[in-house]
Structure 1
Amino acid sequence: MRRMRSLRPCRSFLRESLMSLFDAKLTERRRWMQVGEAYEITKKPRALDISSLEAVPFVPMAAIPQGGRYSPDFTMKATAQIRSGTYFERGDILVAKITPSFENGKQALATEVPTPFGFATTEVIPLRPRHKGHDRRLLFFYLLHPDIRHYVAERMEGSTGRQRVPPEVLLDLPFPEFALEEQRAISDTLEVIQDFIALEAEAAEVTTSLKRATMQQLFTSGLNNEAQKETEIGPMPENWEAQSIAALTNVVYRYPSYYKIDYVDSGVPEVRGELLRETGEIESDLSQFRFIDSETASRFPKVRLETGDIVMS
């Protein structure tokens, strides 16, 4: 019960976040402030001398995760080899500032580095709280929100293909003010959701690998682990024969537009390559489809799909 009660403060925030984030109305006890009121850019102390250390963690751009995973990968780099880099401290939020890394959501929460500080690519902005009373996870998730990414991306500067986020754009961002208890409750909830997303992605990857291995076994050894023979397409069971797809199927091809067919508001849906999912399913959202009337579709058998047909892009 304590756990459920702790989630209550974040319910209204999560509900409002389904709208455009900046349109969310805060209660009288809360206000919109700026990120820079609570967070600052981490700077290397002037008196810091790293020459006495053998190595420190170094985080290249390729090691910064995207999509909500916290910890960046890092290598221990000899201090003598560090000629440039962005200084950060344990617990900092590392935000990629260059396109397209920023738009892709590359950022990290550097909580698991083995030393109090490290260095990262020069293409990140490190952020830390100005004072106690802030749960860094809340800002971490906030910066991943699509509305925030879009808002910041529109304010990037530089030449096309090499645009960067000015640090002041992050510091000037509107940011909802919450009590520390509320920050923790919201962050806990978002963290649980992120963990489920990661588990789901991992399960999908394992399932895909299992399916691939099963297909490899079935197509090379059959159902009963039969003796194999070599063919032009690789090993297969001795009692199987290799045949061309053309000998076994009828090929349906060409989009209706090839035949100058007019589209209508409803009717027979047109299945295009971009509507095929990686799961092997066809997009179910009908708003993504174009339609042909039934009478016209019946006159073009080379275009018409039937239940059970295989569709390839």
Structure 2
Amino acid sequence: MTKQLEIEEESGYRVDLLKGKTTDDVAFHFGSNVTLDNTSLAVTGVATPLRIQDTYGLALNLRRPELEQNQTQRTQPVSSSFLKQLNPAGCLMPEEISSALGQTLVLTVWYTEQKRFIPWKLLQNRQELRQLADECLRAFIPDQIPCPHFNQEGELFGSPIFEYGVPSQPEKYCHILVWIFLEAEASDKLIDYYSNFINLFCYRNKVIRAYQLNRQVYQVIKDQYQNIEQYFDSTFKHWPASQRLSQAELNKFKEDIKSVSQRALDYSRLLRDLYHYRLTITINAENYKRELRDISGKLPQDDLSFLETFFNRPLAKVFF
């Protein structure tokens, strides 16, 4: 796709920004072909620019269409190596996207039709599914880029889902979900609640980015405090308390006081930043929970515990 998306701003909390959008369609549709094993394969895409409160984002969906270009035959299954064609040279990786708030990549794959009804919760079958998820992840990410660490596995809408990327390891953090569809329910509900998932990922990434910045500022504050303490010890403990200062000593004392004032100002700014990031975490954590309650209210019979672990695991004690 070489076309530049045109957007137009509107007022509102959540706004679809594509210029020329209609009530029924707020996305830009495009298509292309990739080559796999000397075979040309059609790929379709949907790009949806949007704003959620003060955050601008892009929801991008790339997929194999369900029907071939003649619109009569179903597309044939492809191997996991097809995923490599969707991410040439790692163009979708965080290093290339350079998003200020991070991103979430969701790889959805259908299990082979012959195996869709296996008792996948048995240990042996779960291990096989985990291997498939690892295989899909490695196929999607170029060989020269290390894969993010495995974080957790679970179930969502009746199908297994695997999460990679650990928020407490900020160095080159990359959040990827591999969702293996065993039945149509998972695919259908992802489509039906697509906008809710986009909201969830937005709030999640804002929490994690604020947490990472919070930790950076906290470390700077810790170092600054030690420096200030050492400065006070080395500067003022030798000043005589009971005798008059010479003019030279008085002038130096004034300079030291000025330095203390500047250090105090810098320190207070760091404390302000720390508070700001904590507030951002709190606000977007509540937004995440609200969005999850909205999905749960519409799907009361569904188990959403996989999505709830974001604020229920031990790391959440730092977040919330």
Cα extents along the principal axes in Å computed as 98, 50, 44: which structure among 1, 2?
-> 2
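Determine which structure produced the value -14500 for helix-only ellipticity at 222 nm (-39500 (n - 2.57) for each DSSP H run of 4 or more, over all residues; to 500), calculated from the coordinates; the candidates are 1, 2.
Only structure 2 yields this read-out.
Rule-based calculations on the coordinates, nothing more; no lab input. This one's a predicted model, so the numbers in the text were calculated from it and none came from an experiment.
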